[in-house]
Every structure is written in structure tokens, then in C-alpha cells.
Structure 1
Amino acid sequence: MNNKQPLAEFLRPNELSEIIGQNHLLNEDSLINRMVKNHKLYSLIFYGPPGVGKTTIALATAKALKIPYAIFNAATDDKTKLNQYLDLAKLSSNGYILICEEIHRLNRDKQDILLPFLEKGIIYLFACTTENPYFIVNPAIRSRCQIIELQPLKADNIFNHLQSLIKSNKIQLKINDDALWNICEQANGDYRNVLNIIDILINLYSDIVVTNELIQKIFSNNNFNASHYGDMHYDTLSALHKSLRGSDVDAALYYGAILIKQKDFVSLNRRLIACCYEDIGLANPQLCDCVINGIKAIEIVGYPECIQIYGCILIEMALSPKSNSAYKAIHMALDTVGKKTYSIPNHIKDQSYASAGKLNHSGYKYPHDYGGYVDQQYLPDALKGIKFYTPTLNGIEDLLQKWIKSNKKD
């Protein structure tokens, strides 16, 4: 092993059969194995938390296909490098794979350069990201890729693999099983994090037996226990959401504090916005705007000044009146539309062109000519009388209902 080479890089598998975990992606009938077996290329997006094998699987797949490939880092590599790789792709008669790390950092200019090559099949993209591709990858690129979701590795898979490496002397370290298990379990499925810890132990503590007590002395909570990913992370987000929904201020502050401590502000901010619109909604619509403005303030002031802002947001959301009527209404409407769409009534179809009257697109009553409200049919005939929206009597929503009822009476 090169002393300058990180252990994670030294031990990186070269073949798909050497990959730890991810059995749902690497079984005999999986897309990846079928691609290799049939020597067929498709663009892929590997999505999952850090240290679970996204780049490793992309590299191993490219090697198994025996197709020329290049690695491009969207965060650090520039357009010149991208163009160099695309020029090489033009010269390849068997196809060309571009392994794009951190594709969520690929800016608009680079996307515009890449897209035509992807459309024409000059390159095939193996993209890697920790962020949800449905939110952060350009739809034009995403629609040309199959999304491959990786899961956090199980602690016992990591533990068993490390034990075999130690027994075979590929890892030269004296460590008791309890300490090794503790490292594997606390990493929350991040294998690279485990190997980085083992790397330190090999280089600095190879003269002694590594114990649990030593592990706790060496590694702080921030470096060792505060992984942003894995079941614990998503369980904490879920607990925060449910505490806010249940108006438990103290529980919301507790789970919010865990996420603040982990400094995964992106996930925390998303969850706060989602909870606000899902569970507070029309009972306190102004709070939704306040939360978004608070998150903008958090991005401006940064850590640790943002802590106070989070405190205000969490408390106000927990104390606010709640309503999920909008959430239920839009999902009921989506469910109806998913089954069948119906003809729009003629009088509310587009009337901006000269021949609209000939098509019987007339008869629309302009509500402002009637004081703001006029009774007329808007839904298709087949859905006449259906109710997607059932209001609550909480907060502002109650006032909105009183307003619309008074107008309908008039």
C-alpha cells in the first residue's frame, strides 16, 4: 500500500463481485449485471448517501463493460476538461462512459455542453449523487438515465468484510471484535467513514491492541457518531415532523437540536418546509412564508448564528394551529386525475380566438361583474358535485370558510 494513498482508495473493489452489500442492485437479474452480460450500454444515475459504493459500482461496471471511460467531478473540474473528454468520446467507436461525480453540482453551462452528446449517444453517463435526482438533476438529463438507488450498508456486512481483510493481512491491525463492531455500527452504513477510521488506527496505533475505550478517546462525536445518513437520520427527521404535527414543542426542539448538531441543514430545511405546507397549511398560511424567509436568513447568517432562528421556527410551528386539508385535497384530486380525465365545460374553455363562439365556447360569467362570486359550473359534468376539499375550523382556515359562505349566500 502506498503510504500516501487513503485506505479507502487502496481497497476499492475493481470488480462487481467484490462489492459489499447492494445485493438488490447486483443480483443476477439486475439491470447492471444484464448490461454487462449483454454488453449493452445505458446511462445511469447512482443515488445514495456517502460511502455506500456509488463511484465504486460505476467504475466496476465501466471496467466490466470494457468501454473507454473518464471520471469528471462536477464540483471541481471545469468546462475545458469536460470538452476534452467529449472530444475523446467522438473518437471512440464502441461508446464512451463519462463517470460524473457530484452531478448535483453540475452547473447550467456544463449541462448545456453535455446534453447534445447524451442525446446523440456519443457518451453514456454514469452519474453519482448524494442528493435526490428528482429534485437536483436537469430533467432533460434525468429522463435519459435509469436511476439506481443505493442503500446504507449494514453494520454486519462491513464487520464481516473487515474481519476477513484483517485475517488475510490486507489490513494489518490488532483490534478486538467489540471495538471493530462499534466502529461499523456507529458509521451508519458509511463504509468510507469506517475505512478512514481504520486508516488512522493502522498508521498511528498499530503497536497496541485497539479497544472500545481507545476508540471513544480518539474520535469525537462529531467525527464518529454524527453521520447524516442511515436509518437513524431518517428516523430523526420523521420524529421531528411528527412532533411538530403533534404540537409537542419540547420534542420538536429535541429532534431539531439533533439535526442542527449534525449540520445537515439541507435535510432539516426541506423537512420544515414540507411539514409547514402539509400539516399547518391553511390554518396559518402566513407561517409558511415566515418559515421560508427564516430559512433564507439561516443561509445568510450561517452556523452558529442560525441556531436562534431554528429555535423560533420550531417553536412557532409546534404552537401553530394545524390543518392538513390542502394536503388531503390535492392528493384526492391527483388520485381522480390518475384514473381518468374528463371534458372541460365549454363555457370555461379558451375564448381568446375568433372562432371560439362557433365551437360553443361562450356563456362564461366573469365573477368580478357579480361582486367577486357567481354561481356557475367549473368541474366536468362527470365530476359535478364532487368535493376534494374538506376544510377544518382551525385558525385562518375558519375565517376563509366564513368569507366564502357569506359570498355564496349573497
Structure 2
Amino acid sequence: MTDLLFRNARVVDGTGQTWFRASVAVTGDTVQVIRGDSTAVEAARVIESEGYVVCPGFIDMHSHSDLMMLSQPRHEAKVRQGVTTEALGMDGLSYAPTSPANLEHLLTYLAAVNGTPPPGVRWSSVKEFLDLLDNRVACNVVYFVPHASIRVEAMGWEDRLPTQAELRRMQELAQQGMRDGAFGFSTGLTYPPGAYSDTDELVAICDAIRDMGGFYITHSRYSLGDRLLDPFREAIDIGRRSGVPVHLSHYHSPVDGMGQQMVDLVDQSRDSGVDVTFDQYPYAAASTVLHSLLPYWVHAGGPGALLQRIQDRRVRDEIGDSVYPMWGLTLDYYIFSHVGSSKNKEWEGRSLVDLAKAQGKRMVDAICDLLIEENLDVAFVARTGNPDNIRTIVRHPAQMVGSDGLLTGDMPNPRSYGTFP
């Protein structure tokens, strides 16, 4: 007798062929497709599946559920979309390996991305973090050693390049993370402290994990060169120089006509021998943390130093109009998706421009005051992207789907809950 039978479903088997009608039997950890009549199959549980699709669980290749899985182990936000595996440690921003002191700093810095862990739950190594998830949460996990955590361990939140000793320490931490169960190394090169690195630093870390089967997954350095293809060329060059496969996170552009050029870049790189893949989400909207709008130098020293620094009027004057206009948008396109405390919850769903106007403040003052009041725990959604580019890129065989979904706040990006249905 089989444990579970999905009877008379439309089966999509993941090979690329069109759906076909069949039943699917599950016995222990074995899945069997049964073509034709399955009425004679005995099962402990039968789900009549006429009109429904049965397929392998989806892989969310870019998620931000690192702590949400600990606090909400049923993980219904993704399970109800059919996701059974998630990639964690994305954008170089996660929490292992780390020391106890640095973990607290990372929890503050990334609160708007991942929320907080359950009370009293702490860890240091990648192994300890993965052990907290193993057999306790509803999704499988693939973890990537985050650049931010190993850089902070090696050299703090310094806005400079590493010494040779510090670089060796990062390499050692990346290798230990791989031994602990990580699949590779991730970066987020528009977020400090990863933004303080150069290409050579990243090549050296990738060198250290090459023979361990690791690959490089990156939120590219969008401020680089032409800000169009040059950020991705840097990532591909890192793969070429180190010999590791490269995966480009949320591969997209809001610029008209860029879709085909981006596809061509991937094809040319693969033809030249670099193993390049990418992921994309199906919405023309982005989201991230509010403090990412501040110049990189403001972040030096970590979250405590940042909060202290932005209290200074002279610092605010120096920031002035340089509040980073991501993706070429004006700030009225930035809508608050998450504000940590009830004190400022009213701003969720409203724009940064609304906030500054209502308070009669300069934009820089409105942003800095809110970050101080909320201890950095603020995120936003930005209406950006290009539907034509999405359609072009999503058809490529090297493409995977990654929601890049933040599960914090009451007004999240729709990609958080709607990427896979």
C-alpha cells in the first residue's frame, strides 16, 4: 500500500515537456508516476486531483526568510505558494558565521529584512544555524556564506580594503562555512560592508571555495561603470578569474530595451566558458531597507556608529541631496512597506515624500529621524522595473525564479506572496 495517492492529476514533471494526465503515488521518500488507470492502487490517503496540477516543489532561488523560518516554522507564506526549497544568505546579508557581539549588530542592521529570531535563540557557526532549521521548518534550505558576516568578523565594519591577514581570515571563514553545509558564497555589493570591497577581494574568497564545489551568487555592484551591464560584467569576471560558477541575483533592468542585451551577455559568457545562471522575480517593483538610501560612508563602523552619526546636523548637511536615488527614480516612488514600531505604523503604504511633507522637514531629516526612532527597522517598496525586459529574460533556459521577498511589514512587495502561484 502506498502512503499517498494523487489521483488523475495534470502532472508537470519539471523536464520541460507539457503536462500529462497521470496519478502520483508517494511511498516513504519514493515518488512514482502512474499512467493510465490507478483505481487498483491502494493508498492510506487519496487526494482526488482532477483539474489540479501536481508538480515538484518550487525552488525560491532568492529569499529573505533566514529568521522568519525560525519564528514561523510552518512558513506558510512560501509553502502555500508551492515552495519547498529556499536559498538563504542572499545579498551577502545574513547571520552566520558570526560572534555573539557581531550577531547583535547584524540583527539590528537587518531587522527590516528578516525580522528577529525567537527570544533566546542564538548561534555562531553556519552549522549551528542550519541545525536550528534542520527538520524543524517546513521548507528545505540551501545556505550561502554571506560576505557581510565574514567581512565583519575579519575586519569589522571598516570602509577600506582588507589586509592580507584579514583576507586570509575571510577565506578561512568561507571554507569553514562550506564544511558546515553552505553551498557557496554570496555578496550584496550595494550594501555596506560588502560595498567597501573590490573585485580582487571577491575573487580571492571565491578561489578559496572553488575546490569545495562552491559557487558565487551576487547582488551586483549597480553603481559600477555604465550602471547597466558593467555591474554584471564584474560578477562574470569574478567567475572567470576564480573558476567558480556565477549566479546573478534578481537579474533585471528598468531601462527600455535592456532585456535582450542582458540575455546576450549571459549567452556570450557561457559560450566563452563561464558557467552563468540567474534568477528573476515577475514583478516590476523592488524593495529594500531605508538605510540603504544613505551614502556608504555613513554606514562605516556598523549600525551603532550609523545611528550616532546621523544625529549630527553637519553629517545630515553633508548627505544633503545625495540620498541615493536608486534605479533612477524620484523619491515619491518609494512607499513604506514596513515600519518596526506601532508609533510610526501609519506610514506603511505612504511615500517618503508624504513623510517629509507632513512633517515639514528636508528629506534627509525625515529619513534620518525615522531611522533613529525605529532603530533602522524600516523598509520600502519602489515602483520600478520593466515588464518587457521581464518577459524577455524569463524565457532564457539559464533563468530560475527568486522571489527576493521580504516578509516583514503589513504592506510588502507582492513578490513576497505572489511570485509562484
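Just so it is clear, none of the values below were taken in a lab; they were calculated from the coordinates. All of these numbers come straight from a predicted model, not from anything done at the bench. Cβ atoms are built from the backbone, for glycine too; each structure is taken alone.
Here are a few things to note about the model shown:
- Relative contact order in percent (Cα under 8 Å, 6 or more apart) derived as 16 - corresponding label from 1, 2: 2
- log10 I(q)/I(0) by the Debye sum over Cα atoms at q = 0.06, 0.08, 0.11, 0.12 Å⁻¹ derived as -0.39, -0.66, -1.06, -1.15 - corresponding label from 1, 2: 1
- Computed 24, 17, 13 for semi-axes √(5λ) of the Cα gyration tensor in Å, for residues 8-119 alone - originating structure among 1, 2: 1
- Origin of the derived value 0.05 (FRET efficiency 1/(1 + (r/R0)^6) of positions 72 and 288 (r between Cβ atoms, R0 = 25 Å, to 0.05); candidates 1, 2): 1
- Each of the structures 1, 2 was assessed by FRET efficiency 1/(1 + (r/R0)^6) of positions 96 and 176 (r between Cβ atoms, R0 = 35 Å, to 0.05); the largest value belongs to 2.
- If helix-only ellipticity at 222 nm (-39500 (n - 2.57) for each DSSP H run of 4 or more, over all residues; to 500) is computed and equals -9000, the structure in 1, 2: 2
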